[in-house]
Structures are given as structure tokens and as C-alpha cells.
Structure 1
Amino acid sequence: MTKDCDFLKNYFDEYKALSFEENIYPELIAFKELCKEIKLNKKKLMFGGNGASASTSSHGAVDFTKQAGVRSTTFNEAGLITAFSNDFGYEHWLAKAIEHYGDKGDAVVLISVSGTSENIVEAAHYAKKHGYPLVTFSGKSQDNPLKKLGDINFFVDSKSYNIVEGIHMMWLTTVVDLVIGKSEYTTQARQEYLIPRV
């Protein structure tokens, strides 16, 4: 019991130390301002990640769209991934998705714990080359290639995948609430879409 309690205390202390320092505020605010610009200009955020970071991308894309009114998309559909990977190579599929779906004025949000995944880094290079504002979420090493390419960078100084992924999700959803301007709100169902009960 004591050993487990010690583990949990150290674990959550690491979360607190890495998550809530004020040095992250400028990045959170910069991302919020980018989102407001995207929303104002009727453009979109394009999210990308692998594995758990793909799930975080989906969560972010849905919440930015539905809650904050910032139109967003992600490229997690199996048919798209397998077709583009087959035709262009796995390392290029995400860059090719951005090429096919991106519009001038959009922004790209890429998530990778290591910041070294080839398909993510290739997508970052594509975004930079074609003038898309690039927001990155990474961890492990300060000098990872993804972070080096970003305009707005969220870096978690930890080598623990679960801690980095958890903090990425927290920061991402924090920006959703920052755009909205509050943390407590209700989602109202649109009455015209409700099926009457009989």
C-alpha cells in the first residue's frame, strides 16, 4: 500500500510540475488567438497524430468544432490512411492528406510524443513549405524535429508516454475552453434534429 501511494504521489507531482507552470500560458494564448483568426476567416484546423495521439487529434477536432465553433478535421479514417499509405508511402500519407484537403488560411496541429515520427515530421515540413501555421505537441527531447518546425509549440519535458499524452489532451481541451471563455457550459441539442418520442 505504501509503495503504491508513494508511486502515485510522485506520479501526480510530475503531472502538476509539468502541466501548470505559467511558462505555458503564452503558448495557450497564442493558440487561442490562432483559433479565433481561423474562426473569423471561416477556415479550419487540420489535426494529425499516430496511435493515442490520433485519438487526441480526433477529440480535439470534435471539441473545437462542436464546442468552440472552430471548424476542424482529422485524417483517421482507415480507407484514407491505407490508400494514401499504399500510394505515397506511410511516411508521406499525412502530408498528402494535408495537400488534398488543405485550403489557404487553414492551420495544422500535429501531435507526437517523440516528435520524431516520420509521417508527422513530413507533414510538418509540408505545412511549413506551404505556409500553414503549425501548432505542435511533443515530448521527450527539447530538440525533437517536430518542435523545431512549429510556430506554436507545446512541449512536455518527460519521457513517460502516458504523462505526455495526458498533458497534451489537457492543454488541447484547455484551449477549447479558452476560446469559449469559460470552463462550464451546456451543449444544447438542436431541437430541429430531435426525433419526437411517440
Structure 2
Amino acid sequence: MAGGKGTRMGGGEKPLMPLLGRPMISYVLDALSGSQWINKIYVAVSPDVFRTAEYLKNDSELTLVMTPGSGYVEDMVYAIKALRFYKPVLIISADLPLVTSDVIDRVVDAYEKCGREALSVRVDAGLAPWPPDIILNDTERPTIPAGINVVHGAYIDRAQHEYIMVINDAALAANVNYRKDLMSCGPLLANRQGKSEHEKK
């Protein structure tokens, strides 16, 4: 999902915000591409992110879906209907630059085993690297939505029986809504990349 207005960012298209020299959305796309479960990536854009659509349009591994820009949920439903998806679909926000392929694989695997129509990924609120905008209190401990869900396209017009998957990974709580969030992601991502390079040696 990459079609939001990004008003909390104070201007500019959020998916293209630079993070360590790359557009933020590129990290999410890398995680999806590296997943063993994901075989096709669709990016929901809107008239509000024309530069993002232009940036992605020549990527042969992606399919762009133009939505009205009515809101996150509304555009998600629109995209699923436009694509005529009558099966489970992984939905992920473009503002999760610290997500990994391993996390995506764990989510899909959990969905396959849970026996529910939908799945919502949450993070323990105490792990948030900065104060979250939303805290939910419908589980044993307060959680925040991670911006990763699985929904069943066949039942997109009604509430779905949902499994809540809590992953205690602070990186999944790094949802970028403000410029200060983006700035905070830089050191976290650099630290991860440094560890990865060290492990290769």
C-alpha cells in the first residue's frame, strides 16, 4: 500500500522519502522479493503519489494498481476488487523500511496454520522505538499494529474472523509517519546492515 497522502510527513511523497540514499519503499519491496512465499507484488498507488507511480512503473517485477486515494482501507478494498482476488492476500504498508523477508515468511506461515480468514500482525507496545500513534488494548498486553495483514479477498466486503499475531520485534514497530521517524530509522537500518556485513565475513 503506497497511495497515502503522507500529510503527517509535512509534504512530499512518503514512499520516495530517502533513507540511507534509497527510497523508503525500496526496502519493503526488497523484503517482499526475498520472501519464499511471495510470487507476485502489486503496489497500490493513487493520484496523490504520481512520482511514486512514475518511479515504479518500469519495474518488471511489479504491477501497479491505481486507486482513488480515498484512504488506506478504502484503497485496499478497491485494489482487491479491481484485481479480482478471491483468495488470501498479504497487505503491507510502504512505510515499514525495517521489515525483513524472514518476518514476511513467518507471517504467511502463521496464516496458513491459524485457520482464520484474516491475520493482523501486532507488536508489544513497550517495544516501540518512538511513541506510537495507535495503541490497541484488545489482547493480554497493549499492542500496536505493524502495518502487515493478511485478508481474504472473497470476504473483503465484511468483517473477517481474524487471528492476531504478536511479534516481539521492535523493528516492526518502526512505522514511519513523521520525518523524525524516518531520521530515527537511519541508525537502526545502518546498524542492521553493519551486522549483516560482519556476519558475511
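Since every read-out is calculated from the coordinates, none of them should be taken as a lab result. Predicted model only: the values in this text are computed from it and were never measured. Cβ atoms are built from the backbone, for glycine too; each structure is taken alone.
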Which one of 1, 2 has distance in nm of label points 7 Å out along Cα→Cβ at positions 53 and 117, as calculated from the coordinates, equal to 3.1? 2
Among 1, 2, structure where distance in nm of label points 7 Å out along Cα→Cβ at positions 101 and 125 as derived comes to 2.2: 1
One of 1, 2 was used to compute distance in nm of label points 7 Å out along Cα→Cβ at positions 13 and 141, and the result was 2.9. Which label is that? 1
Using the calculated result 44, 42, 35 for Cα extents along the principal axes in Å, pick out the matching structure from 1, 2. 2
The highest value of FRET efficiency 1/(1 + (r/R0)^6) of positions 29 and 85 (r between Cβ atoms, R0 = 41 Å, to 0.05) among the shown structures 1, 2 is in 2
I have -10000 for helix-only ellipticity at 222 nm (-39500 (n - 2.57) for each DSSP H run of 4 or more, over all residues; to 500), calculated from one of the structures 1, 2. Which structure is it? 2
Out of 1, 2, which has the highest value for mean count of other Cβ atoms within 10 Å over residues 21-28? 2
